[in-house]
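**Student:** In what follows, structures are represented as structure tokens.
Laboratory data are not the source of any read-out in this text; all were calculated from the coordinates shown. Worth saying up front: this structure is predicted, and the values here are computed from it rather than measured. Cβ atoms are built from the backbone, for glycine too; each structure is taken alone.
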Structure I
Amino acid sequence: MQSRPKIIVTGANGQLGKELKDLADTYSAFDFIFLSRADLPIHHFELVRNYFNTLKPDYCINCAAYTAVDRAEEEKDLAFLVNAEAVGVLAAVCKQHDTKLIHISTDYVFDGQSTVPYKEDSPTNPQSVYGASKLKGEKEALELNADVIIIRTSWVYSSYGKNFVKTMMKLMKEKNELNVVNDQVGSPTYAADLAEVIMQIIIFSEGVHSDNTQQPTLNTQGIYHFSNDGVISWFDFANAIKEMTGSTVVIKPVSTSSYPTVVIRPAYSVLNKTKIQKNFEVKLKDWKKSLENCIKKIK
């Protein structure tokens, strides 16, 4: 009897990790092993090697990352250790064990100055330590293991963890008035939709397509972009949350310059998703529909 393919999920207590945990029962053809930062800090290289030697996974979904964008400016070494060096080691270990690595990256690898959606091969130009560390991680992974899938995503939110949607819902209960920037545009990503897409990619890698026919496995490694469908500002996003929660808060549009932060946030974070749609038969969900689903889950 053939054993079920084994999937390791690192960073299992983050937004995406928890959404994958929620999905696990739906994908009973696979054995999932969820490892939190406490279980497996990916920058402890000996521990990583031991886990792989013991578990021998078929897939590794790397959701582990240093994501404190502002703090990274002061903790540069740690950000690069977790987001770059550790990703390289993980990629090399995956290659050694014939494990397919799916690694999550970010729109912060770009400078946010574009006016057209970024393609996978658009020039990168990170403006922050966080973005630079994530870009270095992509490069390390691809140099050390040609069979890696990297998914860049933007504006991730979920019913889990800290994110814009949950922060807004909390503030809308506490305040009568909110200021939200209206000169940064992008596409939100509901982590539950990203989790679904990752599983779709794994099934595709197994050679099973959407019509359930067995197909030859394709060479699908490389970089992909994914988010929900639609382009909005943070101000639009906040207004949609207000509408869906029935809040009476007054939301005022403000410019980024009136909210100085340590890191310059990208003014334009729209990713071109044609490649992932074509290669993996991914159907994009409308951002508003996904937001509704998330808010229902939170409530």
Structure II
Amino acid sequence: MHSAPDREWANALRRGDFKRAWEISDHSLREYCASGADKHIGPRHFQRIWRGEDLHDKRVLVRCYHGLGDTIQFIRFAKRLRQIARKVIVWGQPELLAMLRRVEGVDETLPLHDGTPEIAFDVDIEVMELAHALNATSPDISGRVPYLSSACSSTVPSRLSTRRPSPPPSIGLVWDVGNWDKRRCVPPQMLSHLAAEEVRLFSLQQGPACAMAGAIPAKDIAEPDIETLGATIMKLDLIVTVDTMVAHLADALGAPVWTMLHADCDWRWPLRGRETPWYPTMKLFHQQTAGDWTDVIKEIVQELRRRPR
């Protein structure tokens, strides 16, 4: 059960009232600091790292303790942080480091591991705390994309090539999130409705669920390496995905992405409407009834038919 302040905070973010969200965060932070809790005790996912310390002219260590998508979403604030900090050091997931080190505002990166980082710093903060610490406003949050880039060769797999002079649009699909919140998963058979349209379908699905690509059907072009995955995304015309890392990666790269959301979606997404302040090239498709993706798929098919060919 979430507390009333937690629900109010989530609702403020969903409606884009960032000022109110940070007011709630300020109150929560004061209470947490007053409790005397150590910031490095307990599971990393629940640790409160930033205690309100001044970040100006400091060597700031940004800890990336949450999911890959969370890091991608919030690393956008590195540029703003660097405008006030002396140095920005990102202690991030190894699979993201190649991209993170090219983010504007990042001075140095090192791979996340158990224990403590082998680097000197003055103050530390978790990457998802940056928006609060910087009192981010709507313009900060809805800033320009891309803010990530892939250094991979522009010659991405010949599997996407075609001899036809005007190929149908190519769509990359992700339908499963592994073991994290199965409400986000879409049965791949439902995506087979997209195959009836004049499109080419490709699977970007990772993990055991990739074996279901034939049920759509979609050609498997999944890439475990995130740099290569990013380059592959940029070769496609559109990404249609559930709420997972690929949704964040695609928009952070500036690619068009349509994100399918379950009825009680995460706090970062509004509960209705197509748009999100976080990602300008993303469209949202919400379940109308919990557990039923039928209307979502119908809406996606309708949007596909409206797209210019």
Structure III
Amino acid sequence: MKKCLLLLACIAFATSSGFPQSKPINVVFIPKSSDQDYWTFMRQGVDKAVREEGNVKLTWRGPTHNNDTDSQIKIAQLYIVPGVDAIVLSPTDKVRLVESVQRAQALGIKVIVVDSALDGNNYQNFVTTDNYAAGKLAAQHLSALLKAQRKVLILRTVAESASTEDRAKGFVDYLKENAHKINLIADEYGGGSRGDNYRKAMELLRKYPAIDGIFAVNESASEGMLSALRDAGLAAKTKFIGFDSTAFLLDGLVKHEINGLVVQDPRQMGYLAVKAAVAAVKNTPVKDRTIFTNAVMVSPENYREPEIRALLVP
């Protein structure tokens, strides 16, 4: 907490000088998608930072689904133009967005990466959850629920999404190091939308009807898996850890169809990303290049607690 307060104080100092106050700071925020509640949370944090700054002109525009990298690249290219001061980007692909970010920096546009990592170092700051640790948290919770020798699977979303890949890696590494009696028998990608993930989940449940535990790495994968478990008659019978929070997933949690949700703090990510963008434009960047925000395990036992509820409802 002290480190976070110190970081915010540094940002407040950094954003107080070095840029003409009469000129609005033109910030373009490019999320991964518009079809997930996660980005509603993040937009709330972004809007809070914009209100506090008072001289920020915000443009918010992203693709519909988080596997539409072609559309995200086109959106980025649209705003790599003179007059844009900063771009905050959540890359759908850690490799394919590199060229766009390099072009932005060559034009003098400050770039802040948020939520999901980007290869290279052509950006000022990276604001993110410690996704590797979050994946380990999911594995720790699931292995405690299973206890004895069991079979589990992972439903990923799309390849080259750094945040979700890190979660899966943390999950796998924890099982290898700490849960030798638990066997990972399937580790597959579902796609970018809830529908894509539902179809993949149904395929997996037909192939592995006696599965004991499941980890889904993000909102769309978790929603698709919950729908599939219900339709397959396996909801509340198979231990299931999801990621992120929606009304649909909370309903599953309350009904004990989901045994835990790893929940991030996208409001804080969005807030800190805009603050870092403003600081970078004023040539007083935040010193910590990577800025971590917390993730927590939400369970049927703790979801009513006020500090947890604040992370669950947009």
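**Student:** Match the computed value -11000 of helix-only ellipticity at 222 nm (-39500 (n - 2.57) for each DSSP H run of 4 or more, over all residues; to 500) to one of the structures I, II, III, and report its label. If you can, show how the numbers build up before the last one.
**Tutor:** Details: I: -11000; II: -7500; III: -14000.
Answer for the origin of the read-out: I.
**Student:** With mean count of other Cβ atoms within 10 Å over residues 30-37 derived from the coordinates and found to be 10.4, which of I, II, III does the value describe? Don't jump to the answer; show the numbers that get you there.
**Tutor:** Details: I: 17.9; II: 10.4; III: 22.0.
Source structure for this number: II.
**Student:** Let me ask another. As an exercise: distance in nm of label points 7 Å out along Cα→Cβ at positions 38 and 278, calculated from one structure in I, II, III, equals 3.2. Which structure is it?
**Tutor:** Matching structure: II.
**Student:** Suppose you compute distance in nm of label points 7 Å out along Cα→Cβ at positions 22 and 238 for every structure in I, II, III: which one lands on 3.6? Let's see the in-between values first.
**Tutor:** Numbers: I: 2.5; II: 3.6; III: 6.4.
It traces back to II.
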